[in-house]
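These notes open a run of structures that come right after.
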Structure 1
């Protein structure tokens, strides 16, 4: 059985939750069925995801493409949109030809952002499934080109099964996708690695203060949606109450100066000496181990991987109630839940732990069993694998035959405008070599077409 998995990110700095979940899912599938042959379609250029595929010896094809969920709310200029369309639909055409050669038994799209492998599968009638592991707009601020309802409804139309990473995500999609297509499979946390590395010496001292007070760790990318600013504000409010606490932020940041902006915020509140940034860490477990309490302060999380990792290591967790973390944390038993923008509630939860160290130990001790009960049989990778295997041999959703012709049009129209042609060819020229040694050429002699247009 040949299964093609489509991923959307190069993972330039680190593997995101979607990539980590996909890699573990494929490993679990191979462990249960070694005859399953995985192959991957991912975004070029080479990044951490392709490195992970190479480490495992898995084959892949990497292409340039954008998606139908973009980071800017502003419409791009017409020439830019034409260039993006040329590249995206050239990717679809390349995938159609790839799937005609490979003849996969199933195509699995592991992203909400880019549907191109799904479109190629629909042209050929190959059965397909989707993993939806993020909200897109609510958590990452992406803008759906055809609106949220349009994109999510189309996923429900194309897919034979849609697997989400939490009940919260399933309920969100149920407004747009038939309920019988939806199921939940909580991502598997690498508990063995977490426990094996928890006693490693941290590269950066997480709590260097002489009197750190209540020690708090927050793991995750440092940015607005992840909510580190909420913890800084809570530390300032605690200081006003005469309560000492310190926080260690573990993770990288995309926007230059994000750490400095948070440090300035902490300085204005008089708590800068109680805030530490470690940057990206390959093994975050030692920083979790050093904490009394861990916090997931995100605006919304589809799953809450860090929450699960904290609980695996036996830590009490304070998390926002929006999204998947609310399914993992049992208030008063393993931690506390607060509304994302309720700084007073977050401050109160931290203060309660600072005043009652016994509750810190008690909630932490209960966390692993609670996590196992929520993420056990029926909501794990084994259940998702069974759901996907059931699609093999069925007739997938098929687009009209004219769709293939329409996918080819943007490439043809690129020859009508030098700006869009140059932009598209520049992107296409950098398609990376596949593991099999083949290089995809999507446009015939694109350089010649551009030179001819430029001379006019």
Structure 2
């Protein structure tokens, strides 16, 4: 994505904030919303497809499956489906979201590390691709395959154990990662080869090395080792049983500016140089990108309820905190967010930059959206926007203090110089909070016997 498109995205965001205030989606009575840039999402999907189309051999089957965990919203999945993107799911709930969005089984991949027998049975009955995580899970699949036939493409997830990135909790290819079969453990590689030799219906191999904080070189190394394993298995079996390699996703996102870097094109070119055989046409390809498709196209916008100071530092108290930015609040060093200021009309805030904190509404001291950030001084009634929050933020509500989930709206130019909005998720009501908190069972604990066992 070039600088011009980055500037266009920032311009669309500014217009959307202003329009949200003008149209009443933001204001004193609605102090928090999530906004999604529909044009930006479509651009990212097109760039992903074009990047890999440029390096794979003509006619190669390629499935780009969006990691639903990144933004688990049915309208987002439907939009991506129309843009040619499938779904990678990691739970029964995510599978239900994908099905509600109209994703067909052929465009769906199940990757959970803790699949239940019921989840496996459903996936195999539907014909959804399944990546088996471990030997015990493969035993379960064996039993299901003996009792029924399935159209599901099946494979094994391996952990190439190539090391960690800068965020340990998101590094999926460490020596002790919980995901997949650890290839460097004693006997593991031979077990994988034998598993394929004994099961002609295993036709895929899967690994996921990357995520935020993982350098592209390490991601490429993990994929190279997975490709080498596929080649070894096919050679030792004596036929090309593995016909598809799932390389996972995990392209990092630049949270420090509006520039999109790295790009899908850069990553695809790197892989084509590091693992040229992967794109020669002998293997189909599956990718599972999530954060990189959505992060840059979402914005959390919160009204400043009060402007105060503490210890000489200005503090803007807003309605966006731990409930919508959990990772940032609890791990600010790993997940810092940029903040943009807007005035009470939704226009970009002007004035000299002032060091200030942007605080959330939760009742603990660390509930800070940003610490010591420099921007024009925010006052009561202004708006603080947390940028690049389209993935793993406002769609992942954390119910601290029973704070309500915000409404989420997609936006696009209306064709007449304005902005049109569409509801993605309604704001949560107090009645819904009560219902989710056991309101229908208010007397349940008081009706239990009061005496002990006799």
| note | From the coordinates of one of 1, 2, helix-only ellipticity at 222 nm (-39500 (n - 2.57) for each DSSP H run of 4 or more, over all residues; to 500) came out at -13500; that one is structure 1
| field | mean count of other Cβ atoms within 10 Å over residues 118-125 - highest-scoring structure of 1, 2 | value | 1
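Here, each number is a calculation from the coordinates, and none is a lab measurement. All figures in this text were calculated on a predicted structure; none of them were measured in a lab. Cβ atoms are built from the backbone, for glycine too; each structure is taken alone.
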